[in-house]
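Multiple structures are listed underneath, in structure tokens.
What follows draws every value from the coordinates through simple rules; no lab data is involved. Not measured: the values here are computed from a predicted model. Cβ atoms are built from the backbone, for glycine too; each structure is taken alone.
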Structure 1
Amino acid sequence: MEKRIKDLLSEIDSFSAATKEAAEEFRVKMLGKKGEVVELFNEFKTIEPALRKEVGKALNELKTKAQEKITLLKTTFEGTEDTSSNNNDLTLPGETIALGSRHPLSIIRNEIIDIFSRIGFTVSEGREIEDDWHNFTALNTPEDHPARDMQDTFYIQSNPDIVLRTQTSSVQVHIMEDQKPPIRTISPGRVYRNEAVSARAHCQFHQVEGLYIDKNISFADLKQTLLYFSKEMFGDGTQIRLRPSYFPFTEPSAEMDVSCPFCKGTGCNICKGSGWVEILGCGMVDPTVLENCKIDSNIYSGFAFGMGIERITMLKYQVKDIRLFFENDLRFLQQFKSAN
């Protein structure tokens, strides 16, 4: 056995391979399941105990030499693989990396902010988990108002005084409490309603609410502000109309329609033949709300408005299902790259 070990050591030292295949054959011959080294280890079990120490040492040396040789050959051929079949022209420009796009809601949100910032409105943001005072009570919402019912609002079970905000008007309450008039701000953000999800409604959506408080503010100021916004958002030919409505935090209150941006007021399936599409609610800030926020209603007046960003986006891009905004389907989102 000792002679065979010496012969194999000599063979390993002198072996050289011209090809990768030859190196693989050598590996199989030496270390394969039926290779020379494995056979010697099998025979090692039968030799006399007195010789095992010396022979075992020689066998381990043989195995180590074989492994080192095979590793060396493998490294050599990995570094010199044939690249003649690579026909790529390395002087050509690289492939264009696909860029992402803004979400359509972000596009419209930024456009709304830009429009109002041109006429002096600042941006205010606040927390999405709110207390009852800022979400309801300060906004003149009675305890028996339907908006407080469980089907509309997400309450925190352990503390019914804490809710997921149902409107970004809560941000305006914080602003009125912390700042003195004049105040001119918009509050964009996510809000929550305990509603069934459908093509026209969702349990979470986005709003932009506006507030302007100063001396001698009138309904005419509100109308001109909203007319300016509508023309900037939907085009110079856009008209508006205000219909009487009710909101607990404004008096008088109105809902505002714009002339249908698709049929230009002639009537279509989007406006249901009326020529008008509702986009927001508005009104003069109720004096009670001003007093709740420590603002003297005998000196100051103001107006407020609120709109859903999803509603504006659906009109701008003719999207008929609000759920598409929350599904993150790239086939849908990639359509808005040109709008960035």
Structure 2
Amino acid sequence: MSWKVAFRVDADAAMGAGHFMRCLSLAHACNARGGEPVFFSATPIQGLIDRVQDAGYELVQIEPDAPDLGVRAICVWASKNKRSWVVLDGYQFNGAYQLALAQAGARLMVIDDFLRLPRYHADLMLDQNLGSEDRHYPVATTSRVLLGPRYALLARGFVEADSGGRAYPDRAGRFLITLGASDPVDATSKVLSALASVDMSEVVVTVVIGGANQRRTEVRRLAEASGYRVIEDATDMPSLMADADLAITAAGSTSWEVCRMGLPAITITLADNQRDIAAALSGAGVSVDLGWHDDVTVDGIQAAATRLIGDQGERERMGTTGQKLVDGQGSSRVVDAMIESQDLS
């Protein structure tokens, strides 16, 4: 049975691509179960546009400066496709935006990362973050709420990955640096500068530069000057994580990917919505949290990297704990909930 699902999500250099990528992951899972995805987006990032179109999904371009954030366009779609799913993912979509879609006839799913609104007009509410299990989202009593990393939306490569055979060597010999699609605060350069004073002579370092990074030329030059491998706009992150022994990442959506792969990580918080994630992961023993990017010091990066490169036991504990949190079936569970809600209506 075919069914329709629309995604309203944006991405740019300031907000990054995390919202967009998790919606794309959910779109793939919906499509595998008969769903027909369409994206409504104002993203200028060509790599993301290509991913949607290469998957065969329709893409409706929203003007980046549209004062209504495209609500009229998606409401027209919802009114023509009554009781079809609309998925909203982005902090710019407030309660009035949600209500307009609900009144247009949409079956509405809202993805959020913290309790930010006094009311959500959602039939299905998703917060995939560790610690969200204790949040009480203000939704109707008939709404369903999905909380915690068992619902983490991962790309297909992570879902299909065989992460059970990871080895944790006595000394980490492969290091991965990946700080988001845009890294607007240029944390990558700070990390590279810090590692220049760490003994990396026997460590192979791979630096991933996101497609929306506006300082990619400078970052590449700095990384290559240290003899590191550089990959821009990586398309196979599961393989890069499978090959690594230790990572430095942002505390966003990448957190669930490293958990799935059993990859121990040092995290840096690049945005406000990552603060709770970083604290929860650190508290669970999954990562070493260096804190807010402005407060992260060169000495702090050097100390964490040096300690974990040589601490096999700690890396193994971090990796195995992460795998217990995220099993890769989150998207499938969310689609189950969407289909169950359709069948009950």
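In terms of distance in nm of label points 7 Å out along Cα→Cβ at positions 27 and 243, the structure with the greatest value among 1, 2 is 1. Given that distance in nm of label points 7 Å out along Cα→Cβ at positions 115 and 283, derived from a single structure, equals 2.3, which label among 1, 2 identifies that structure? Corresponding structure: 1.
With respect to distance in nm of label points 7 Å out along Cα→Cβ at positions 179 and 267, the largest value across structures 1, 2 is given by 1. Quick check for you: by distance in nm of label points 7 Å out along Cα→Cβ at positions 251 and 315, which of 1, 2 is greatest? Of structures 1, 2, the maximum of distance in nm of label points 7 Å out along Cα→Cβ at positions 251 and 315 occurs in 1.
Structures 1, 2 were compared on distance in nm of label points 7 Å out along Cα→Cβ at positions 91 and 275, and the highest value belongs to 1. Source structure of the calculated read-out (Rg/Rh (Cα atoms, Kirkwood Rh), 0.98) within 1, 2: 2. Structures compared: 1, 2; top value of distance in nm of label points 7 Å out along Cα→Cβ at positions 43 and 131, i.e. the largest, recorded for 1. So if we calculate distance in nm of label points 7 Å out along Cα→Cβ at positions 19 and 331 for every structure here (1, 2), which label has the highest result? With respect to distance in nm of label points 7 Å out along Cα→Cβ at positions 19 and 331, the highest-scoring structure among 1, 2 is 1. Kindly point out which one of 1, 2 the value 0.10 was derived from, the read-out being FRET efficiency 1/(1 + (r/R0)^6) of positions 123 and 187 (r between Cβ atoms, R0 = 25 Å, to 0.05). Source structure for this number: 2.
For FRET efficiency 1/(1 + (r/R0)^6) of positions 51 and 155 (r between Cβ atoms, R0 = 25 Å, to 0.05), the highest value in the series 1, 2 is held by structure 2.
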